[in-house]
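Next up, some structures in structure tokens.
Every number in this text was worked out from the coordinates using simple rules, so none of it is lab data. In this text the structure is predicted, and so the values were computed from the model without any measurement. Cβ atoms are built from the backbone, for glycine too; each structure is taken alone.
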Structure 1
Amino acid sequence: MAIRAVLFDIDDTLFPTTKFAGRARRRAVDAMVHAGLDVDPEAAYRELEEVVREFSSNYGHHFDKLVLRLASRLKPGVHPAIVIASGICAYHAAKEHIRPYPDAVRALSALGQTDLCRGVVTNGLTVKQAEKLVRLGLERAFSPNAIFISEELGVAKPHPKIFTIACESLGIRPAEAIYVGDHPAKDVDPAHEAGLLTCLRRGEGRHGDEAAQHEPDIAVDTLDDLIGVLKERFRVPIPA
């Protein structure tokens, strides 16, 4: 069956989310210490990472929880909201420096010269994930009505239904789509179970070494490699 769509995850697939988050959280902690949190920055960073693991990366009050945990370490006279706001401002300032993977830009540009549908299937808060695409300059790289975000769908990976919904909305059969992601268990497994072809982007993300129940149909180190596979294996006419 011919390929009609290529769908992508965002985090650690289109840009290095793990690296960004680490840098941004460290900057936030430094700002909070400067604002009056009397804690060694490395210890505060470890505590923040624990908060993120406990409440998930999509939780909206990480810095509030950090200050609650370390409330006894505020310097005298410092309002906790000032410390929290300092962390938030530093974190958001770090977003100005995020960039897509260069190969993601090249791959999406190449796919844009074909008749293939180009889409996104991602977990997360709707505005937060959309903001990433805008900051990355990729908001126009995808086909109309082809961005699917878990919050607005009411279902999230690793449930296969998120892929079923996406394919039905696009009017394609699951077997006509390839899903590209970095997470073996949350990307490859559910997409496979929904009937899509799967492509694992190996790399520097924090999930690369996790086990999956299903081998990906394609495994690549860069999205340039994916373009090569589409040309050679699936005979997609992508201009050089």
Structure 2
Amino acid sequence: MIINKNINRSIGQAMHTYEMLANGDKVMIAVSGGIDSLVLTWILDNWRRKAPIDYQILAVHLDMGFGDQESQLVEQQLHRLKIPYLIEQTDFGKKAMLAEDGKSGCFHCARQRRKRLFDLAAEKGFSKIALGHHKEDIIETFFINLMYGGNLSTMVPKQILFAGKLALIRPLAFLEKKQIRSLGEELGVTAVANPCPLSEKCQRAKTRALLESIYQKDPAIKSTIFTSLGNVKPDYLLTGTNRT
């Protein structure tokens, strides 16, 4: 299958700009089961076949323990894509729901998942973890941190961790969700529903709904916000804390 030129160009631009892949890399792909991570898995395998560099990939799915045959459904998709994969059962979701009576369930769940991915990467000698975050995810994270975290920050397309031992890469960073969905439809990929009971009640869901209402009134705002994240003017921001 040939990727749409615009989509291919955006992926290539992100990979080149942030130097995401190098010869000899071992890349672990964090697969949630959503359309983004499944499409990312196919893309990295597709690029591996034609790239002038050689790298290894392994798709990893952590079943968070919410049930609903999540891992079996994800495995079916990965098997169809003919990608090497690892599926691990956990009870992270249940533990997170018990923490602080579920008030901070999303935080605890994400922290446990992230730590396990880091540990697996170290155990298996992977230098990079690929994540399926896209343009809207990056914008949403900025607003979540702005409105709930009290800071100006977001996800970045490439983040170096542990003194260079590990890097997080986001090859879909310059793509919009609709482009990923379109590619997923062409591939015949079926997203696995998120079984988490808080998936539609978390800060991200609320922030996404707020931003969608803004995009509907003026679609161009999405690209403007994304551009702004790379056009920061520190001299025109406040210094210190507790400013009112």
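If you line up 1, 2 by mean count of other Cβ atoms within 10 Å over residues 82-89, the top spot, with the largest value, goes to 1.
Quick check on the output: 11, 31, 28, 17, 9, 3, 0 is P(r) over Cα pairs in 10 Å bins from 0, in percent, for residues 58-169 alone, derived from one of 1, 2. Which one produced it? Comparing all candidates, it corresponds to 1.
Upon calculation of Cα extents along the principal axes in Å from the atomic coordinates, which of the structures 1, 2 produces 55, 44, 40?
Values: 1: 68, 33, 30; 2: 55, 44, 40.
It traces back to 2.
Looking across 1, 2, the calculation of mean count of other Cβ atoms within 10 Å over residues 10-17 that yields 23.0 traces back to 1. Looking at FRET efficiency 1/(1 + (r/R0)^6) of positions 34 and 106 (r between Cβ atoms, R0 = 25 Å, to 0.05) over structures 1, 2, structure 2 comes out largest.
Compare FRET efficiency 1/(1 + (r/R0)^6) of positions 154 and 202 (r between Cβ atoms, R0 = 30 Å, to 0.05) across structures 1, 2 and report the one with the greatest value.
Values: 1: 0.45; 2: 0.95.
Across 1, 2, FRET efficiency 1/(1 + (r/R0)^6) of positions 154 and 202 (r between Cβ atoms, R0 = 30 Å, to 0.05) peaks for 2.
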